[in-house]
Every structure is written in structure tokens, then in C-alpha cells.
Structure I
Amino acid sequence: MPEVKFRDVTKSYKGIVAVHELSLIVNNGEYFTFLGPMGSGKTTTLNLIAGLIEPDEGEIYFDGKPMKGVPPEDRGVGFVFETFALFPHYNVYENVCYGPFVRGENPASTRNVAEEMLEMVLLEDRPDAMPNELSGGMKQRVALARALTSGAKILLLDEPLGALDAKIRTALAHDLRKIVKELGLTAIHVTNSVEEAMTISDRIAIFNHGSLEQMGTPIEIYENPNSVFVMDITGDVNLFTGTTTQSGDCFTEVTTREGFVLHSTRSTAKLGASVHVAVRAEDSNIERRRTERIANRLWGIVKEKMFLLGFIKYLIELDNRQEIIIEIPTTMIDRMWEVGEEVDVVFDPCKMYIFPWEEPT
């Protein structure tokens, strides 16, 4: 199946850069996800692959063949949109057959392919249904089947699950990946849902202001984020700013602007450097208040407590008035902390990430 390659691609709209010097490779048969906030360049990049727009600079290749000037209909791509984009006056079967019909393919062959695709997306019993008779999940599966009958080898999915409720979204995400893998397609999926991206992707590209911030497998991105931005986009993060006051092999001490002392055995930084120290909410803990002040142990007061499926989320106000979030799985809770209690927030040094200090944007 096709490999998609970007080499130094830039695209601007009226002087605003949407994609900046983007270079990446999507491998043959890979389920690849573009993840990032709105306006980060994900959909623009997808449209560049589809040929709906052309880059201002750089090249895009499919299996080594440059795509400059190749129209969308000749690129062998199928597009699935968040809004489904079904033809409202066609039934399910007619929507699925639209591509082969327009290309003038053999009716018998078209029927066989359409029936196979409808069976694959579990809609073989609804060929005569009109789009307004279908649920959101069913409409999305029709849109997917229609893209697949086009004969596309590259499947482009622009927020394909965004309009669905959480339960259907999770189930259909697994179905999407399964179908893509069974058919041996190359899939490129745009989303702003980190859970969705982590669940279905072989690899993920994280976008930030039109640039590629980090790329890797879900585990690589979660375990080895290369910036505060990547950590923040993959979950709740507590962030401190300070200066490195000790540094050695596999050990760094940072003294924050408020005088907190934080130790990391995970990251290192040059002595005297201005840094950010980041720790995920789920990598933090709450213990009974102690009188002494020691590294990685900060005084605070419980301000809020929320139950979210599978864990308790606490909002803690530190004695410098900074608010941080602690998330504790219900399976690991020894006791509940109540609003107003004085507590210690405890950080594991091997879970503390250190990044160079950056100006807020």
C-alpha cells in the first residue's frame, strides 16, 4: 500500500502559516494519526494529501511519485468527514455504490463490492435505509463503506468520530482500525482526542502551530515527551518553574521561584539553567500533612474533590496559592481526602520531567 512522504512542505493562507516546513513519512499499511488542538495544521495537512489544496513550498510523494499537479480523483484516496457528507436522497446502497457508478464500473462487480463493504461495516441488513433513518454511528459506517468502495489505497479520516457519543466513538474507533488493517490500507486519521489517538494509532504526529512537535508510537509519546506542550496535550500536567541547583548523572535538583525543592531522577539539566518541571496528575499522590519541608513534598489544602470514572480527581491549593491537580485511581485509594483538609502533595522523582524554560505563548 502507498507510503506518504512530506518534504519541507509549507502552506499559508493570506499570510498566515497553516503548515510550516513539514517533513514526515507515513509508512505503507500504517494507521497514522494527526493529533493537536484546533488550528494546529492537522486538517490542512490532510487536504494537502488529498490534493484539495497545493503546497506553497515543498513536495508530497506517494510511493516516491511526486503529487504536484495530480488532481484529487487521480490520487487513489478516500475521504471520510466528520459530517458524514452522505447524499440525503440516496439510500445506503446507492451511497456506497456512488464511486464505482461514477467511474462506470461493471454493475455486477459494483454490487459484489458494495455488499462486501456493507457486511464489513455491519450494515448488510440496511441497504434500503435512507440517511435520515440511521443513527450517527450507522451514518459514519456508510461513509466509511463509500470511501472503501472507491478503490482507495489511502484512507483520509477528518475527525470521523467527532460527532458521535463516547460509547459509540470508542467502539467505532476499534472497528475503523480493524477494517483498515484487514484491507491493508494506509490510513491517516485527524483528531483532537488524545484517548482516540492513543487507542487506534500505530504512530502519532503531534501538531503545534503548523509544525510537527513530536512523532512516535503512543507509548513513546507518553513515556518520552519532548516538550511541555506534548505532556500537556496527553493529559493533566502540574508545572513548576525554577532553576537547577544540583545536577549529576541521573539526578537533578530544581529550586522553584517559590522556594520548593524538586528532585528528578528521570531528567537532567545544566547547573543554573532556567527550567520547567512537569509531573502528570496521575503520577502524583496525597499524604497526611507533615511538619518538615523536604524535596518533592509540598504543603497544600484540598479545594475540590471530583469522582471521574475509575479515579478521584483532587484540586489542591499549595501554600503559594498555586493550584494543582492530583488524579488517584479508585483501586489505589487508602482513604478519601475531604475538602478543607491540610495535606502533603508527593511527587515520585522518577516521574518528574525537566524541560528548558520557554516564554509563555
Structure II
Amino acid sequence: MAWAVPQYTKSQVDAAGQVLVEDVKDFATYDWGKYENALTVINNWRSSHSFPLNTFQVGLREKGRQVDSNCLVAQRIKRLSSISLKLRRFKTMKLSQMQDIGGCRAIVKNVINVNQLLGLYQRSGIKHKLDHIDDYIKNPQKSGYRGTHLIYRYYSDRKKTYNGLKIEIQLRSPLQHAWATAVETVGTFIKQALKSSQGEEDWLRFFALMGTAIAFRERTPPVPDTPTERSALKNALRQYASGLDVVHRLHTYGAALQTLEEPSALDAHYYLLRLEPSEHRVTVTGFKANELEQASKEYLEVERSIKDQAGADAVLVSVESLDSLRRAYPNYFLDTGKFIEAVNRVLE
């Protein structure tokens, strides 16, 4: 199959990133041709990560199954909305420097397996350059996010075109994944970037507390600035869970969702997910392994079409099956069942 290759210089990529996030003061006179050109550059930059991403995903699947035969592996190309949000948050960041344009994730059965998988990478002799490791299990983020990230720079003697492109590998336990899923689901419905620690203080505090509650279960360090005494943590969680009506709201979010799986989704290699919460609908479109170029173009078109729809989102991912799709990206199906179980366990 034909893989996309970078067609623009890093300076052009960075300039396109700036156009993406610039403030438009007068929509009538704005140069929309410049904006469309920027999207073309960004989409090529994103798509160019597909080949190295696929390489890392294959390696992650192999290593993941060494520690957990039921390891769930998925890959995705970063969403346009997420790129924009990150560039706005980090004013000095350049698009060409962003470490997670291409990302793959392994979800293994417990924290012990996460550490075992991390060890396999640390002892491996792969040629790709390990840039750095962010261990958010040993050092949880204040938001409550926990997981381990390995950032690599692709390197190959044969495919030099992609040398230097960064790929992020995420390692999570099911509870860590359930937490992250719930954050994205709530953020979608209240139309706030909770994932980026922006939004209602009560929701942010609740998720930080739940991060520590899950850390206690997994016997790992707690989230900074949260109670370390279990009874105090439980009392605080009960207060926020009641005030926010957490369990009922999470149940409600997913109850009315209609999933439309197009015929192409059967036996597909890539899946384009389009979530429209205002319509209570998620649409799944599938693409064969040799249709990546078409999938990338349609990804951009969908992002354009939903840009002004509140809460709407899209992502292009690759997993082994439709069942794996639901388990790897439950936030697109508004499925927070595992997180609700975790909340109830703490409150009981």
C-alpha cells in the first residue's frame, strides 16, 4: 500500500499550526484560502506518521501479549481539535515538535503487567530512539491522570523518509483506562476540556479524587493534593459524587446513544468514528488496509463538517475488530460502565 510521506518542511508545518489557532476577528474578510491550505499541510503531516505508527503498533502488540495474552492494542492519529487545543494551551509549542501526533496504546490487565511491559521496552534493542518516558503512575498528574508514556523517534536504515518522527506509546491498566474514558465522556457532554484540566472545578476535583481512589486499589502513589487517608478521601468523593449526580449522569449519557455501523465496518482495518452527542449518534465507517489515503481524506472532511457542532468529535483509529474498537475507545460510545463500578465500589 502507498503510505503518505511528508511533503512540507517543518517550517511550513509550524506555520500551518499557527494558522489553525489564530484568532479570527472578522469572518467576512478572513482569508479562508489560507486556512484551507493550512489544513492540507496539517493533514499531510498527520498522515505521514501512519507508517512509523504502524511499525510501533506491531511491536507493541507483540510485546503486550508477552505479559498479557488478552492485551488490547489500538492506534490513532491525533484529532484536529486536539492539535488545536494543545497548541493553544502551550503557546511556545510548535506543531512539528508535538510528540503524540501518532499514538498507540496497550491496555493490560493490571499495573504489574504495565510495569512488565515497560521493562520489556527498556531492555529491548530496537533501533528507534527513546526520547523520554513520562511515568504518570509513579508521578500522577494533578488532574488524576495515570499511565505510562514512552516517546520514541522513528529510525530506520531503509525508510529514512520518516526518521525523526515522534510516536507516543501509552501503557494503561483497565482502571486507568476507565478513568480516562469517563473524563472524555463528561467533557464531551458539558462541552469543556476536562482532559486538559480546563472546566468546572467540581468535576476536575472529583476526577482528581477518583484518581487517588484508583491508585489506592492499585497500590501506587496518590494524586498530588488529594487526601491520603482513606476515610477522608471517601467522604470527599461522596460529597462530589452526590453534588454532581455522577452515577446517574454517566448512565444517562450512554443510554440513548444510537450506534450506526456502516457495512464497510465489517472486517475493516481502519475505523473512522464520528460522535454527535446532540444527535445521540455515533457513526462507524470502516476502511481496508489499502484504503488509508481515502480514510485520511474522509477524516479531514468529517472534522471540517463537525467543526461548529458543540461536543461533536471524530477520530481515525486502527484495532483488530469492532469488539476491540468498543473496548479501546469506549468514550466514543459513551460507555463508562467500568468507571461507574469503580465509583460505586469506593462509595460503598
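Any read-out appearing in this document is the output of simple, stated calculations on the displayed coordinates, not a laboratory observation. Note that this is a predicted model, so its numbers are computed, not measured. Cβ atoms are built from the backbone, for glycine too; each structure is taken alone.
For the reader, a short list of remarks on this structure follows.
- Source structure of the calculated read-out (Cα extents along the principal axes in Å, 81, 45, 35) within I, II: I.
- Origin of the derived value -7000 (helix-only ellipticity at 222 nm (-39500 (n - 2.57) for each DSSP H run of 4 or more, over all residues; to 500); candidates I, II): I
- Identity of the structure behind 1.0 (criterion: distance in nm of label points 7 Å out along Cα→Cβ at positions 208 and 224, calculated), options I, II: II
- Structure (I, II) behind the derived value 21.9 of mean count of other Cβ atoms within 10 Å over residues 72-79: II
- Given 3.3 for distance in nm of label points 7 Å out along Cα→Cβ at positions 128 and 336, calculated: source structure among I, II: II
- Computed over structures I, II, FRET efficiency 1/(1 + (r/R0)^6) of positions 48 and 304 (r between Cβ atoms, R0 = 35 Å, to 0.05) reaches its largest value in II.
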